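Just so it is clear, none of the values below were taken in a lab; they were calculated from the coordinates. Note that the structure is a prediction, hence the values are computed from the model and not measured. Cβ atoms are built from the backbone, for glycine too; each structure is taken alone.
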Structure 1
Amino acid sequence: MLRSNSPAVGAAREAATVSTVREATYEVLRDLGMTTIFGNPGSSELPFLKDMPADFRYVLALHERAAAGMGLGYALGRNQAAFVNLHSIASAGNGLSALIDAHYFHAPLVVTTGQQDRRQIMAEPFLVSRAVDVVKPYVKWACEPLRAEDVPAAIARGYHLAMQPPRGPVFISIPMDDWNKPCEPVVARRVSQSVSPDPAALEEVVRAIDSSRKLALIAGSQIEEDGAWNDAIALAERVNADVYAEPIAPRWAFPRSHRLFRGGLLPAQKPLADQLAEYDTVVVLGAPIFLYYAYVPGNAIRPGTKLFQITNSPQDASAALAGTSVVGNIAAAAHYIGSRVKPNERPVAALPAPPDAPAEYPMTTGYLFSVLNKLLPHDAIIAEECPSSKGDLDRYIRLDEPGSFYSVRSGILGFGLPAAVGLQLARPERRVVCAVGDGSAQYSIQALWSAVQSKAPVIFVVVNNGNYSALKGFSNFTRVGTNVPGIDIPGIDMTKIAEGYGMKARAVERPEDIEAALKEAFASKCPCLVSVHVREGGQKTMGMDQSVNPPNYG
């Protein structure tokens, strides 16, 4: 949140004498509400971090991936830009996967990284960085200021760009000798962050809905980005539309137990088109058309179906394979349409809740998540990265509050653990549960230490099957077979790893023990890890088995 909106603050700042780039930067960060720093420091960052002001908090990570990943979770949890400070070229090596996550997640990050001393960059010294060039495909803006005194203004500009829809990361490389150079004060301006959609285009959507015989709404993660949760529900209820989640949803943008909710779409062309075949009008609210994974050829939508997309992303609009796209704020669009469409009074019954999974041994992921669902607080937050058991998590976890679910959007492993820590720091009044595979956890395992040191009471539920089970599922789906090296990962003791980082941990093998273990975790006010041995899965890929015939998609 900007602190410098009043003329009095701006006048006082301009009258003040700020002697260095470093001091001016800290003042800009205060104005922009970025007083928590996620970082992993190196030699080129020390001049900025020395004598850090007392009103700033530094959250240390043991790896750049974890630092940027925690910043991502913090930004999503607060719905505001987060500040990340990384080290030299390592920022683009170790931290790049988290920047890619932020790019696809529309997560606003202001990432600064150190650079060698300006006076010797031409000599290619040790730790010279070309990170600005490396990260450009995955950030909204990347720069190394031409002058030391431009650094505070570059951070302010980066903040405003990061917060503009579609939101995303920005990247600023700062030579280490810049921090002590003289600098005039910089006042952070106010920049609006909402672009209204074209009313004429929205009227076309209204007319299509009014003339529709059967309507489907696709709820996408941009509903949450634009604060459109209530508007989307109101629209769905007014027209009594069947509501689906976008494929491989990174956020849940509609209540899971709502009577209109019909589950998620499948990430392949023919299966998805078959799911929507009975609808003559489909409105995609805040998502791409469509996100695919496995290749199953077919049309994006059944011929003759009216397809509309409302998105805050010009890129998503331009990349759509079919339909008419409208670019603008999702909340404004949903409210506009909802206030003009005719109400539909058709009776709609909720889908029945899935039956409890049986308590078998070895334990199934269905049983694990059905037990977890019964114990979750109503406002719990799930950070998910368990690809092979994602289908069971989607089936059994039924949360109805906004901001309840976050999952990796890029497909790069390593998202879950640091994102969960950042989310917990951003939302201390809510309990974060990180459901993560034993394979996925290894990509950012250092985040466990940061959870302990930050006293972030995340509950890490490790789905432990001793292999990359999602790969086995994809091998079946593509008929490659399972005679592939590098899929099994034996010999990992998750409880000992967690305990080595100072975290309380417990292993569970039998189904009769899981409820007590989870209750103990929820009763604790400290971060803890529950490693759950489950039956080997991997027979489905994102809800699709090895057959591509319609009866077998689920």
Structure 2
Amino acid sequence: MKLILSSIIFLLTISFGLPGGAQSGGIYTFHMKDKKGSPYVVERPGEFLSPRALARREREHIQVTKEDLPVSPAYLDTLRSLGLEIYCCSRWFNTVTGHVSDPALLDTLGKLNFIDSIRLVKPDLTKKSTRDKWHEELWQEETPDYLQQLAMLNGTVLHDRGYRGKDVLIAVLDAGFYRVNELPAFDSLRAAGRILGTRDMVARNADVWDDHTHGMNVLSILAGIIPGSLEGAAPDASYWLIRTEDVFSEYPVEEEYWLAGAELADSAGADIITSSLGYYTFDDPRFDHTYADMNGRTTVAARAAVMAARRGIIVVNSAGNEGNKPWHYIITPSDADSILAAGAADINLQPASFTSYGPSSDGRIKPDVAALGVGVYVQLPDGTVGRGSGTSFSAPLISGMTACLRQAFPDLPAQEIIRTIRASSSQFSHPDDLLGYGIPDMKKAWDILYLTAKLKEENKPLVFPNPCTDRLSIALKTEKEEEISVIIYDPTGARVMAMKAHASPGINLLHANLSSLSAGTYIVEVIYNGNSVTQPVIKIK
């Protein structure tokens, strides 16, 4: 399945309505000057953030700030009393988005002393979009090899170790979750009560079951279970399902919905946001983006993604399916920094023909990583298992396996997990503009995170396995580039092996071949950072 297409605009003044500057009815976003009159204070965050959200902030050492405070209820009451139909709010950006039917009301609202600016995000009198925003490629599959999409990431190893996303909360931002309340792939998810909440930002209710199929397809890659036919990347995780995309038209209001959805995910305590949505062009070209806007700082969507990341949430977003089209490049919010933008590869680990190109317009590596995006196994609307293509489907593979890592290392900072996923990837030393740092090896990422945690705990080099056979590994952390020495002594104190290696700042992993040594007990000495550390090791054969 191809990625949803859309765009974001620059901040527009209220004169951007009908031709000639005339004002019209439509959906507008109002930016408040402040949060005066609010009963909420940062000293009582439990009044507007869930215990789970506060626990995440504590884990990440992130303070609750005034940005986290809701929009002033007094301002909302005033706006409603004057006739504004409020659609959504943003506490991070201190904005209110709502519908204005009478142009005179817009003039009245513009004179309020607490309104800083107003911008049009969707005009009235718009026609249903005629564009094919999905470019869907879905087909049925007779002989499923459904584990290939997990094996490509070495993710089956994590599942075999028992890491399947348990106790991790994933917020899925999408266009609808058609029949998730009854399709067979989600039987176990429903039976265990792991759909913790739903919200339709577009229709402003909790019913997401009769909207578009796209979010259902995405969720099946994450959580679907059909024995012998489908296994999701994070089948034991819990989920919030949030509709932010209006598939019937393309206007900037969808970015306001995305922002509101991300804030809901934050307040609910989500660990991960996965979004197979993207924006760069609208039904009305006056709103369109340029490639220069793909710098992670300009669009509402990218700024929202960064705000979520700053609150300890791991954000994963599709990079886009524009690689073989005139636009060519990634689309927002995949341009945001501190997140994982997911490109698409085929089963031969080559870039998919459609995957969007990086870098971001300010030169950062994008996409960050990639996963299978050609022929991914998904739940189809009729309850059968089929296959589909697009970065919409590579993103949930990355998100789901990231949830498995989060389960394994619940206390590690989100950005450390993101950095490790990049570091585990196939092209980490030579990233490019199609796959970024490459295909992650989730087993390798697990190993790196495990060693990182152990090194922090032990505060000395790790020598493993112990006992060992012919291969011995030494993990250590250095603060600078330096030469390290490893010396092995036999029980008499005689030196039987020595090696030197160049270490870079960070985690270093060395390997010694002990096949020439007989079984017995040895002393391993590691010399680094001006220190000497020794540890006994048993060789068993």
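Summary of values
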read-out	value
Ranking 1, 2 by FRET efficiency 1/(1 + (r/R0)^6) of positions 108 and 228 (r between Cβ atoms, R0 = 41 Å, to 0.05), the structure that comes out highest	1
Structure (1, 2) behind the derived value 1.1 of distance in nm of label points 7 Å out along Cα→Cβ at positions 236 and 252	1
Of the structures 1, 2, the one that -7000 was derived from, the read-out being helix-only ellipticity at 222 nm (-39500 (n - 2.57) for each DSSP H run of 4 or more, over all residues; to 500)	2
